[in-house]
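The next part holds the structures, each set out as structure tokens.
None of the figures in this text is laboratory data; all of them are computed from the coordinates on show. Note that the coordinates shown come from a computational prediction; the quantities given were computed from them, not determined experimentally. Cβ atoms are built from the backbone, for glycine too; each structure is taken alone.
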Structure P
Amino acid sequence: MSTELFMEQFIEFLANHPMLAAAWVGIFIAIVVTSIKIKLSPVKQFSPQELTLAVNREQGVVLDIRAEKEFKAAHIIDAIHLAKEKIDNNDFAALEKHKDKPIIVVCTAGITAAKVAEQLFKAGFTQASLLKGGMNAWTGAGLPVVKK
């Protein structure tokens with residue numbers, strides 16, 4: 001297929017499907033903006049292995065922000081649970097004694113944790129980070145959980 005023919009078909013497609021083309025452009029822009037935000041963010045993303053190293057070598061603290069029911073069903077060993085109400089009110093008093101340690105925020109898939117880690121960073125927790133992929137990544141890697 002020649003380049004000219006491809007361009008003609010591409011332009012025809014754009015003309016016939018403007019909403020679809022706009023949606024693809026919007027998705028592309030959203031991906032680029034999100035990638036840039038992640039790269040520029042002071043909040044680090046840890047893999048399950050990096051989380052383990054931070055906890056073992058730097059006395060890191062795992063902060064689980066999932067619903068209490070999910071937390072009780074299975075969570076990372078020694079994780080601290082923080083209720084949504086406290087997070088919504090920026091009530092991080094339970095973490096004050098850990099302010100100078102790495103705090104790794106864990107949610108289900110690693111999406112909600114980013115916002116909470118940013119909140120922690122703004123509240124003075126300079127080593128706030130998150131588990132990339134959340135508990136899904138942790139259990140997917142076959143790492144141990146506690147059930148209570």
Structure Q
Amino acid sequence: MPVAPLEEIRAKVGQELGASDWIEVPQARIDQFAEATEDRQFIHIDEDLAKQTPFGGTIAHGFLSLSLLSRMGADVMLVPEGTKMAVNYGLDKVRFLKPVPSGTKVRGRFVFTDMTEKAPGQLLMKYNVTVEIDGDDKPALIADWLGLIFT
């Protein structure tokens with residue numbers, strides 16, 4: 001995660017911080033996620049059956065796309081100098097707008113929307129994240145994501 005002085009971070013509230021690198025979502029990753037979560041619905045793992053659906057092929061689980069936020073955030077989310085630890089604090093809102101087809105790439109575009117002191121040495125950071133699909137105008141998902149920073 002990029003590191004910056006606290007005042008510099010505070011000045012960026014309300015601004016877009018940028019986009020993460022693209023992340024590939026191959027069928028093997030989808031299959032691994034299906035096994036890890038025991039969500040083996042055919043639209044994720046059976047290419048022949050999935051071709052007969054409106055999706056035209058297998059798609060990533062919505063929660064797989066959401067779980068990639070951690071990797072995406074590492075490219076873009078800011079942490080203050082002297083940070084001891086950063087933890088996922090949850091989500092205020094998530095909407096899955098479009099499935100991610102197997103074999104495509106996704107990235108996260110981050111807007112830093114709020115920062116509050118939750119307790120001494122604890123900063124609650126809020127980001128609006130849009131997960132984009134390479135070559136598609138409609139995003140896969142939007143989420144308001146919270147991170148708790150310990151300084």
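Below, the figures for the structure above:
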item	result
Given 2.5 for distance in nm of label points 7 Å out along Cα→Cβ at positions 4 and 28, calculated: source structure among P, Q	P
Top of P, Q by distance in nm of label points 7 Å out along Cα→Cβ at positions 20 and 116, largest first	P
Structure with the greatest value (metric distance in nm of label points 7 Å out along Cα→Cβ at positions 44 and 76, set P, Q)	Q
Which entry (P, Q) yields the derived value 30 for relative contact order in percent (Cα under 8 Å, 6 or more apart)	Q
Which entry (P, Q) yields the derived value 64, 33, 29 for Cα extents along the principal axes in Å	P
If helix-only ellipticity at 222 nm (-39500 (n - 2.57) for each DSSP H run of 4 or more, over all residues; to 500) is computed and equals -6000, the structure in P, Q	Q
